[in-house]
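Take a look at the structures listed below.
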Structure P
Amino acid sequence: MQNRFPKSGIPQRRPLPRQTEITNPRRIIVMVALALGGFAIGTTEFVSMGLLSLIAEDFQITEDTAGHIITAYALGVVVGAPLITAVTGLVPRRRLLLILMAAFTIGNGLSVFADSYEVLLVARFIAGLPHGAYFSVAGLSAASMAPPGQRGRAIAFVGMGLSVATVIGVPAAQALGQGFGWSWAYGLVAALGLVTIFGLWFLMPHMSEMKPTNPRTELGALARSQVWLTLAMGTVGFGGMFAVYTYISWTMTERAGLDPNWMWLVLMVYGLGSVGGNWFGGRLADRNLEFGILLALIMIAVVLSGFYFFSAHPLLGTINFGLIGFFGSSLVPSLQIRLMDVAGRAQTLAAALNHSALNLANASGAAIGGAVIAAGFNYSAPALAGTALALAAIIIWVPTFLLRRRQLRTGAGARDTAGRG
């Protein structure tokens, strides 16, 4: 809506264009703004792991207890993604993105001023609530604005913000937290959220091609077997990455003998691999969606198997860890596009559920890796558990692909895509 201040002399803001009226340079700038929101979300999600010792010391609690703030954030993602998207189908997409980023900024702002462990838990839960819904709406908006045949690249571009956060945002926030106190790290994230809100307010067009839906339509995604099968592939196939990532510090320092002062480099290599994998995955999704998923799962199994052997060597282990980040991230755009294709008109909920699935993969992968280590195996062994998970996801892919192909032959798949099946 156009703001008018006829008596104040304040310049009027130009009416926002529809998405069909923007130029390609404007579209790219909008996608950068959307990716900045992903950058902020990725920073707050991963930096908490490195702040646990500081938070534990500040509140006089154990690090195990402090770790519950990570669980609280993940719980917010799992709960918020389907709940928010199911009940906001009638909200214009531009307005919804602003609301979600405002909620995210508030959650991180509360984290800055949390004066007790309990308040911090609530703040982290609030910060996690808009996570999945934001990525869902931002990705679908980018895909809706994209030229024909470039949906995968558009979604990957927005998702690139999260990958870049592991390379730049997390180390910067970590350094800020170490130098001035853990709350400063969340302050940086809140500031990034405000910048994102500012950018979206002035740049985001009206998403006139994205039709509103009601809760019943969105919840219809849960009745589609292809949605559940795709989510299962993500939950199972992605879990192996976190079985390794969660314990990478111990693996590289105790198993490979790496100097702890070089762990930042190991994590940066993983982040760079994620950035490259996200870019590669977007192009893979546009070229051949179904076999792109299969290729990513096969390569995840290969590099996880390799990590079991190479993780005893600092250099080879670091390179292999980067490849895990590369092929793991290459899976995400294809899964997102597939959910869009099989969910009919319930695309927003289906895309949000993808992030719930990935957070479940985070939790389950960490638990499985911990169980393997607790059973007496070395720190390299979780990689083999991850290989087994990737192979299980490939097994899920086979009937999923065959069923989808049969649906398309009979016309059911086409009706599903159109939202009429």
Structure Q
Amino acid sequence: MNEHFDALETRDPEAREHDLMARLPEQIAHAKAHAPWFAESLRDVDPAAITSREALAQLPVLRKHALIELQKRQRPFGGLVASRWGQMGRVFASPGPIYEPEGRRPDYWRTARALFAAGFRAGDLVHNSFSYHMTPGAWIVEGGALALGCTVFPGGVGQTEQQVQAMADLQPHGYVGTPSFLRILLEKADELGLKIPSLTKALVSGEAFLPAVREALSARGIQGFQAYATADLGVIAYETPAREGLVVDEDVIVEIVRPGTGEPVPQGEVGEVVVTTFNIAYPLIRFGTGDLSAVLPGLSPCGRTNMRIRGWLGRADQTVKIKGMFVHPEQIAAVVKRHPGITRARLVVTNPDASDAMTLLCEGAGDVAAIAASLRELTKLRGEVCFVPSGSLPNDGKVISDERKFE
């Protein structure tokens, strides 16, 4: 079996860097010419001069949390998109809301490479349990699976018993979705006495892939690998059989910068992941993901020679990803606004039993059930609501407290 998706993965690192830097000026010129926001923010930048990481580091960082306001000011995409209706295949809405376009090229989100590294091959049947509703999660992986030559069952989220029955009937070779939902499906299969011996591999994303969950899957004969992707950028990095960090995708430039700045940090230091893509439909230049990671020195034993990062190490801002969905401070503020009896609130995120959970702690008064309904409507996630004594929440400006343990 071929161990690598293509020759790009094993090329000399200096040749890769030369190629990326040679392509960079054209992409910056394209963004300036076709995306109004970049035309303004980079108006004094000569694209021909941006031919090194040092030069790239002088450009401004556009952070994900700014997209909500930008898109409100200039609908629908904040002046960041370089394509028009008809040139896009689909458009999605992530919580915020943040709208994302999907271009028409095959494997638009560049997922086939990550699937291949996880052992997926042409002829496989893939059970896709990412959401197909409004958000791009399922489509991100489906595009790569189809490009790879796989067949996809669109399971989506929920309807656990029906999904398990379909898996028992169809016997898929692989699963894509969140790791926590795969665990739920497998436990439901046990409960129903259904067997899925064909399922031997999984590409998971959307939440932390905890060691306990990885080991539980392995005990069932399922080798799980993780991909790091966003709705704006597609796949950024992916896990390989070496199990040493995540290898950066061949079609992006990744920088690790000091949170709140655009300054790259020394190798190995934790900072914010900033990505530049070569996507002509959505030409994001120095896009700050809000995620924390660090460069892992050296080359992967799997033979891939690109930069490696340690994986997701938390958030640089208060935005959190819960079960594959981003939750923003603005959404919590919207919940509070709907219920005037709440005087102060804080969303606490935990992961008991390796599964994400969120609790909205409130001071003041209100109908718990009504507040929980608002929380679900605005975040698309279930959460508990609990009232606490007035003055008990810290006065530190924090709206979302991520208290999950990842080790």
| Which of P, Q yields 1.6 [distance in nm of label points 7 Å out along Cα→Cβ at positions 210 and 322, calculated] | Q
| field | Structure (P, Q) behind the derived value -8000 of helix-only ellipticity at 222 nm (-39500 (n - 2.57) for each DSSP H run of 4 or more, over all residues; to 500) | value | Q
| message | For relative contact order in percent (Cα under 8 Å, 6 or more apart), which structure out of P, Q has the highest calculated value? | response | P
| Here Rg and Dmax of the Cα atoms in Å has been calculated and equals 21.4, 65, so which of P, Q was it run on? | Q
| remark: Comparing distance in nm of label points 7 Å out along Cα→Cβ at positions 82 and 362 across structures P, Q, the largest value goes to Q
| request: Kindly point out which one of P, Q the value 4.9 was derived from, the read-out being distance in nm of label points 7 Å out along Cα→Cβ at positions 58 and 354. | output: Q
| request: Could you figure out which one of P, Q the value 18.6 for mean count of other Cβ atoms within 10 Å over residues 98-105 was computed from? | output: Q
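Just so you know, all these numbers are worked out from the coordinates, no wet-lab data involved. Note that the coordinates shown come from a computational prediction; the quantities given were computed from them, not determined experimentally. Cβ atoms are built from the backbone, for glycine too; each structure is taken alone.
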